[in-house]
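In structure tokens below, several structures.
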Structure P
């Protein structure tokens, strides 16, 4: 968390940001920010993520003349409770007349992330979206036959952890994910796609950012997914999203991969990102 105290109010900061962007070095990722609503608007809390804390100094060299900055490492409440070995679902506790339940009872599931802030066209998928995605997926992937990856069961059982985006043309993007039953801290992304004419628009990044936020609300602290070793654009994109490449049993051009991970002859790169 970066706590920013603007020396001359917010205007100079916003003007520089409008002219030059955030000026983030590679490896430092902006997540969200909040400004104290006191009329002055001169104190900002900016949530960022990096594996290299030294990158904050590189970034702050662009902004130090406009205020005072404090960098504070933070973890979410789920991680904090894990470290002190106390399980808490994040609620306010039982109501006065409500029994707390027996000791050792399972905590209630974390609530789904709110959907009110979704942009127009964003929604949960339905079972009908399986056929829609099957009809376009080969074309979106350059003619590769991937229809077997799109099964109706995914949309029957994992709609609440997945997303679909529609626009005036039709299907714009989708992300199919589910919470691992065997790894209670992990959400797995089975499939994500963006219509070719919308690539480089930031839509894929926004889909993943929404999935990160929702998984964290559900108490998950990491996300995993895979891509083919031959899919170098996907490898580059996932790296830019903060995913690490999980060590495999082989390496090519500095890229670790897992031989036959997707079946005989199907070598895959496995990604993991901490939330």
Structure Q
């Protein structure tokens, strides 16, 4: 399911090259715990491993000494923090030959892509990967959960730059044509996913938007400033609506926050 038409590649360098984004990334260490699920399934030999959307190189760091791992990303700021070999390029046009990589990893990338780029990236991954593809994406995420609003220009956007959500195992089984879902695991901290109407009430009646973190920068006007504190009456109004909406949250069942999958080619090369 697609959240909006703005793809991760289209959040320009003002967003992805913001140092605050990477300074505050994975403060809780959840990413690292998920990456180990992938690392444990990569045999410690001379396999060529590519991490697409490598960010600051967390997976590459863990794989150091275990495989010939290198990363690819568009963000200059992220690549500057990597200590492993990296390439600056788009995932929609991978600069590698056909079947030239043993393993390709897509960790926390696909959720940032619109439908067109999503298809192009998976087609490229199918072209360059020989044996295995590892995928990590948010699980059962509510599109409205991370919506925030720039108080300067009024642009409403996803604070995590997520464009799509994964809602079923069946969807993930047929993710890549010609590839078989060999193994999967639902990981991460359990998160309550209340109905969409709860978030609609939060945003459009209570005026309560997702937290404007230090790393945020409006993709339209470039604003980095958080909204000014609300007046007393607005604080009372938001508190009342927040209490009402928490009723819906209280009755929602906590669910794992990430899907991890290992894919192998359906037919040997």
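Throughout, read-outs are computed from the coordinates displayed, never taken from laboratory work. As the structure is a computational prediction, the values presented were derived from the model and not from experiment. Cβ atoms are built from the backbone, for glycine too; each structure is taken alone.
Observations
- For 19.5, 66 (Rg and Dmax of the Cα atoms in Å, calculated) the corresponding structure among P, Q: Q
- Per relative contact order in percent (Cα under 8 Å, 6 or more apart), the highest-valued of structures P, Q: Q
- Origin of the derived value 19.2 (mean count of other Cβ atoms within 10 Å over residues 144-151; candidates P, Q): Q
- In this comparison of P, Q, the computed figure 2.2 for distance in nm of label points 7 Å out along Cα→Cβ at positions 200 and 240 is attributed to Q.
- Structure (P, Q) behind the derived value 263 of volume of the Cα convex hull per residue in Å³, for residues 24-167 alone: P
- Taking FRET efficiency 1/(1 + (r/R0)^6) of positions 16 and 120 (r between Cβ atoms, R0 = 25 Å, to 0.05) as the criterion, the top structure among P, Q is Q, with the largest value.
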